[in-house]
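Please treat every number below as a calculation from the coordinates, not as lab data. Everything numeric in this text was worked out from a predicted model, so none of it was measured. Cβ atoms are built from the backbone, for glycine too; each structure is taken alone.
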Structure I
Amino acid sequence: MLIDSHVNLHAAAFALDLPEVMVRAKAAGVARMIAICDRWENAPAVAAIAEAFPGVGMSVGAHPHYAKDHQALRAEDLVAFAQNHPKVCAIGETGLDLHYGYSPLEDQKTLLWEHIKAARILDMPLVIHTREADSETRALLRQGMQEGGFPMLLHCYTSGVGLMQEALRWGAYVSLSGIVTFKNAHEVREVGAQIPLDRLILETDCPYLAPIPHRGRRCEPAFVADVYAFVAQWRGVSLDALAEQVAANVFRLFPMLRTPA
């Protein structure tokens, strides 16, 4: 069983052939996915996809890029949506991103804090996006943990070892994407080599970040098989052992995904 923990199936890139994409994923052995919500207004569309396909869970939240547009979003809104949609298994994706500066940092912090509160209320994993904001992310997550713990996943991790190690001490899981296969992703592999296998999760983040040998193409969930194959060889474990370990990790963090409903 392969699991893709982060797919953006509502993206325009899949508008014309999503059923065929899902057939190819199944043929590649992908049995579970988490469809990610990037904007609050897209939550119903993500829910419709999750409800249409067995084995697909979903998150609810708003990406830090769009924080300036979501300052009215509150934890209570996220909680209410999750409680009314049984396929919701995660909150986010959320976090801090200083690379592009699409939203002011303070707006991003405000939005992340609402997601933290919702994750704590629901005891549901927080899917965290962090880019070029290690110290700021660490400070806010540390404050959140001090006020009451919550499960978390550092998704598509490309940040530093310090933030990762502290998050691991809080019980976090860490996900690697197709970036780990890229020729020049030396730092990602250096940090990724320190992820304990019992905390490792894999993803595509499709339609973005197609792994080698698909670079330059639209990424899709079937390509997570190439991420698994690369990581198994790189970490020196068999593909079957890696798939079994990642599945155990996913089901521990997202217990609602155990059943394919």
Structure II
Amino acid sequence: MIDFSSHLIRFCSFVDEFCSKNPEDQENIDLKKNHSLRVYQEAKHLTACLDAPERYIQLSRLTALYHDIGRFPQYFQYGSFNDKITVNHGLMGYKTLKNNSFLSGISAKERKTVLFGVLNHNRAKIPKALPESNLFVLEVVRDSDKLDIMNVLLAYFEDEANSNSVVTLGLDSHPDKYSQKVVDSLLSGKLVDYQDLVWINDFKLMLLSWVHDFNFSHTQSQVINRGYMERVLSLLPGTADIRDVKDRIYSCMYINQSPTA
């Protein structure tokens, strides 16, 4: 059995090395620390509902805890969480785990599974033909990550006074503007790519596109029960494009259910 208490201590001790006297920098460090801890909790809740080998479940929870470990050296070096203009935080997390003793106490094979999960958790798509354990870990971490990201970003989107350009990747803000390419991707059943984001509304649309990428019915039910999609849609302009997006989202999410918005 994995000693999660010791891993939580290791994780928090590592994050403490990046503490800053600058309030804005500390806010961003705390943001990713708390996000990582919540994703770990989301993974615990998700895996409690799944029928899977106990070792897969434990490795997925451990990977969830460490999935964003690369965010801390990334922010320390670049002052940004934008992979497009800095580094791939999945790769940085992989290197961080390999170069430290975070994963001592588990077997070499298990370390490879966790490292693979951290390295690939932020890829646009899950690689094909994976070993069963790697696939399970990635699916759990990606779903758990999305659940918390949606909640965090909605808090910023809904409170304009609480803006943070680091969180919103420095995207331009305008109440009515969005990129047609982003809308077209969503309507065609594709995930919106971070590389295509220009406006804050594009970011909101990207969250909606995740409806095409949930791996477990539990995740989808949580998104519905928490009202995440309705909240995102309420923050977008009332154009014909967005009405089409709304219809698309409901057709994917609310089969055999009645939408509440």
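Brief remarks on what is shown
- For 3.6 (distance in nm of label points 7 Å out along Cα→Cβ at positions 2 and 98, calculated) the corresponding structure among I, II: I
- Looking across I, II, the calculation of percent of Cα pairs over 27 Å apart that yields 38 traces back to II.
- Source structure (of I, II) for distance in nm of label points 7 Å out along Cα→Cβ at positions 90 and 178, computed value 2.5: II
- Read-out Cα extents along the principal axes in Å, for residues 18-73 alone, computed value 45, 17, 10, structure in I, II: II
- With helix-only ellipticity at 222 nm (-39500 (n - 2.57) for each DSSP H run of 4 or more, over all residues; to 500) derived as -12500, matching label from I, II: I
- Per mean projected area of the Cα convex hull in nm², for residues 82-145 alone, the highest-valued of structures I, II: II
- Test item: relative contact order in percent (Cα under 8 Å, 6 or more apart) calculated as 21, pick one of I, II: I
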